[in-house]
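*Asks:* Next up: some structures, all given as structure tokens.
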Structure I
Amino acid sequence: MSWLKRLNPRRKKSESSLVKYAMHELRAVGLLDGDSDYGGMLAAAVIDLLRVFSAQGHSGFSAVRTVQLFERLAMFKPLSPLTGADDEWNEVGDGVYQNKRCSHVFKRDGVAYDARGKIFQRPDGVAYVSRASQVPVTFPYMPKSEIVPVQNGASEDCTLGGL
């Protein structure tokens, strides 16, 4: 498996303490095993990212800010409030527009809403969205979701998933 070669701890170049730490943690939870999530490729992907991050030589504040920016961008979250300007929208249906900077913000008949404004969470931790998740948006708008605990489980009008 090519991913296993990438993780070879006997690489000629010595690994940073961050990569060594990550490999120890990933091994401890079994993510380096061939029968782990995605056959160990998930761990390999994380190690690849950490090698790049480590090679950049961050320390203190720059490391924290880099991780914060990377996390937001990797999760398709905007860095600044949405403006609602015309160039922020793609038409995805007859009179329905989706925001280019935040895929769960829509506009229909000139009214904007966040389709993930409320995320419902059952006691077992399963989270879902439904039509009741939609909240009106006023621009400028920084997307956010409210976690709403529910006691009686998912409604029939929902999408279950890792939200």
Structure II
Amino acid sequence: MSDTELAQIEEKIEVRLREAEPEVELLTLERPAAERLRLVIDSAGGVDIALCERVTALFRELLESWSLEVSSPGPERPLTKPEHFRRFAGHRVRVRTREEIGGRRSFTGCLSEAGDAEVSVETPDGTVTIPLAAIRRSNLLPEGSEGERPARDGSPRNEHANEGVRS
């Protein structure tokens, strides 16, 4: 499936959600496996199993070709659209980019500004402006979180330890 086909499915899902469940927002549509689609949804009232079941029922025809997974965003809510970034300005985020910006691809800090074309993140090293088109993945970080996940061996990661190393 091409990115264009996935974008077309995403648009159809958003239209149907607006019509049938207007309080539900599609945060992201992912294809974690060849024959599986994951819809991450959110709602002002929260996401429970009953809501996930209702959303799944709206897309029964997708079940003919795909395994469909509908889930809540969890504490590390994805930020995928300009309005998501604007809504969560002032919160801690992690933003990962497709290409290096200033020698790095991962930025953790306070989301200080959000526009239609770029966002700014206040990191310990200063404010970084990131074009939305350059963002590979971004998410909120839970309150009190340091924002770093432990390395695979269980030791703490240092975000700046490998700044000169390309991955």
Structure III
Amino acid sequence: METDAYKKIKQLLTVCYQCGTCASTCAAGLVKPDKNIRKLIQRLVNSENEFEPEEDDLIWLCTTCYQCEDRCPEGIPLTTLLIQLKNMAVEKGVFPTSIRKEIETLTVHSFTYPPVKSILSRRRRLGLPELPRPADAEVQTLIKLACPLDETTNSQEPTT
């Protein structure tokens, strides 16, 4: 059964006539030709059921550069739709391991890429202020919004 959000996405895509402009400008599609946005649009339009996201879907490769959206001759808000699809996938608990690991790192360090000791010591040596840390409450809110943590993400150190 389709949700209202998914029905709206499919309706916006019905004007797509598969010209290929989006696919020819998509950086993610250039890196992974088998995951181009045209194929995703076809899959969504032809689907009779709710969107079933996959961990390796194109939606996760989207850099939100808006090239496809800016160039679409029909004005389809493709990047915006891909963001909505990502949100729908996360609600279903489907997202790549790399994102799960970033959430683990954020949980432990309050940074998705914690600064290395050499950078911190160089900042001190140059008289630069310490890096600001987000409030724990803000980090926890982000994590709750992104996904519920399971037992594997409660470790003290992120897995590498």
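Laboratory data are not the source of any read-out in this text; all were calculated from the coordinates shown. A quick note: this is a predicted structure, and the numbers were derived from the prediction, not measured. Cβ atoms are built from the backbone, for glycine too; each structure is taken alone.
*Asks:* Given structures I, II, III, which gives the highest value for FRET efficiency 1/(1 + (r/R0)^6) of positions 46 and 102 (r between Cβ atoms, R0 = 30 Å, to 0.05)?
*Replies:* Details: I: 0.70; II: 0.20; III: 0.40.
Top value of FRET efficiency 1/(1 + (r/R0)^6) of positions 46 and 102 (r between Cβ atoms, R0 = 30 Å, to 0.05) goes to structure I.
*Asks:* Work out the source of -14500 here, i.e. which of I, II, III gives that when helix-only ellipticity at 222 nm (-39500 (n - 2.57) for each DSSP H run of 4 or more, over all residues; to 500) is computed. Please report the intermediate quantities before stating the final value.
*Replies:* Numbers: I: -9000; II: -6000; III: -14500.
Answer by label: III.
*Asks:* Oh, and also: Using the calculated result 2.1 for distance in nm of label points 7 Å out along Cα→Cβ at positions 78 and 94, pick out the matching structure from I, II, III. Present the calculation step by step, with values, prior to reporting the outcome.
*Replies:* On the way: I: 2.8; II: 1.5; III: 2.1.
For distance in nm of label points 7 Å out along Cα→Cβ at positions 78 and 94, the value 2.1 is produced by structure III.
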